[in-house]
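Please find the structures below.
Each reported figure results from applying straightforward, stated rules to the coordinates on display, with no laboratory input. The shown structure was predicted, so the numbers you read here are calculated from the model rather than taken from an experiment. Cβ atoms are built from the backbone, for glycine too; each structure is taken alone.
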Structure 1
Amino acid sequence: MSSKLRNDFLLFLAALIWGASFVAQRAGMEYIGPFTFNGIRCIVGVLVLIPVILFLDAQSKKRNLSEGVPAISEEEKKARRKTLLIGGLSCGAVLFVASSLQQIGMVYTTAGKGGFITALYIVLVPVLGLLIRRKVRPILWLCVAMGILGLYLLCIKDDFSIGTGDFLVLLCAFGFAIHILVIDYFSPKTDGVKLSCIQFLVCGVASIPFMTLLETVDWPSVFACWLPILYAGVMSCGVAYTLQIVAQKNTEPTVASLILSLESVFALIAGMILLSERITIKEGIGCLIMFAAIILAQLPEKEKHLA
């Protein structure tokens, strides 16, 4: 198998894992509250990423020794640790808000609809980038219009109202768009896997006060929910993220994002197969329009050639 094909397959696998995680989140709500589920799965994700970090650090040290890379100074180490800590706290705080909105919303909507609405963050990221003076390609305004139309067909009812769950997941899409912009700022300055581990830790710890004050933590129900929790924690937080990190090292960002956007399709398919969810023709058309907008938003802009 060629390196390109292997990386594409790893990204495809990550999208499949993330798509199916919407089913795990939906199933988990049958047993425990959203903050309890979110908090425990994030802590599980941290436990999974710790050995990954230790392994990658060991590999990095071996590589540096073999290549004769000089050791960094103590001041540089302190500066890197400070950046990592600030980045982890910032990403974790935004992730807590976004994932909490998503988890609460999943109580009232389906896994398939949740996957498609969440995927709108791909369109929202460049639009929100206007706030930090980033240029927006004209095609993205068409993507926004398509996204709004698709969202209308998928979520708006005959009386022009939107379901509580759909609205909360829509808010979560804005949260994840902000989360990506924060990660985009910090990830070039620090280790990506360590940054992810800290953000999961922050998200998990931040969930504890809410799960104790707003929810009744029934441990028999938690243990009864072990499979959705382990899937969301181990596979979604730990394995899929690691696959993405490994595969994206030698893959064009546009190609990677196109493959990962299949997450929304897998969420819909998994919901129909595993939870017997069904969508109407109107909702199906909305899904297709939204998916087209997601793909269109990620296509590269044609280079301008000088005469």
Structure 2
Amino acid sequence: MDHWDSEKLSEIRSRLEKRSVTLPDGTTVPCVGQGTWHMAENPRERAEEIKALRLGIELGMKVIDTAEMYGHGAAERLVGEAIKGRRDEVFLVSKVYPHNSGLDKIATACENSLKRLGTDYLDLYLLHWRGRVPLEETVEGMEKLRKEGKILRWGVSNFDTDDMEELWGIPDGRNCAVNQVLYHLGSRGIDFDLLPWHRAHRLPIMAYSPLAQGGSLRKQLLTDPAVQSLAEKYRVKPLQIALAWTIRTNDVIAIPKAGRQQHVLENAEAAAIELTPEDLEKLDRAFPKPRKKVPLDMI
């Protein structure tokens, strides 16, 4: 692994293994995985992105999340190259476009993702967001893929509380394994009712863009005095505090994208930061939980 110290990698991996999230079928996965949105967009960064993903696997960040949408399949191909020969070490997640989620298209969409990834099954297949295809039809297609062994489990993404209630009321809807939504310290809308709903139903959340992907919100996380003071306290970077906040409970899987090995290392190290109740109160004051229902954030 390039110049990384093997003893240090082993220590980080050991800490990460202690922070796991349990899926409804009893499978455990680490609380920090790897996202791939915006990867495979610059050929000059490809080699480093592959090294970053492989380092993440080495560190125990075995959940790798991608989608047919990302780079029109290019991200899946990059992931396929990164995991070649290591498929058994990885918990592989991909997502289907809403317009491909009907019974007439979902099998083909899944097969195309499998080919790009160089595997014959997915650990988890998600509906990327709701479209015009009836939920009943998508669930039927997902269940068919599961019975055929093309996917081991399925879930949804960008579903709010009413969507989850609707899903729960249809045949086989309760076989959903996870809901992937935007969640970070600066975007806490799900704390009002969606996260409590998930906890009541013992269904994990997968948090995408847990480091506020970009723009002014990310800058705010970097410069906020409360975040900075905790970063100094734990001798880490501000974004590591933000990531530690996202995974502060045992029912959220964060999938930050990191195209560079140093960032992967920092993300893995964040799993070792255990924020105290006083730390969390400080962050709550700086980034308050919403007091009323707000629309689900999506990017």
Practice item. Check the numbers for mean count of other Cβ atoms within 10 Å over residues 30-37 across 1, 2 and tell me which is largest. Key: 2
Exercise for review: Could you tell me which structure in 1, 2 was used to calculate P(r) over Cα pairs in 20 Å bins from 0, in percent as 31, 58, 11, 0?
Suggested key: 1
Study note, to complete from the structure: Taking Rg/Rh (Cα atoms, Kirkwood Rh), for residues 198-277 alone for each of 1, 2, the highest value is that of structure 1
Point to revise | Comparison of 1, 2 by mean count of other Cβ atoms within 10 Å over residues 54-61 - largest value held by | key: 2
Revision key, fill the gap. Output 19.6 (mean count of other Cβ atoms within 10 Å over residues 70-77, calculated) maps, among 1, 2, to structure 2
Review point. helix-only ellipticity at 222 nm (-39500 (n - 2.57) for each DSSP H run of 4 or more, over all residues; to 500) was computed and gave -25000; which structure, 1, 2, did it come from?
Key: 1
Point to revise | For 44 (relative contact order in percent (Cα under 8 Å, 6 or more apart), calculated) the corresponding structure among 1, 2 | key: 1
Practice item. Tell me which of 1, 2 gives 28.0 when you compute mean count of other Cβ atoms within 10 Å over residues 110-117. Key: 1
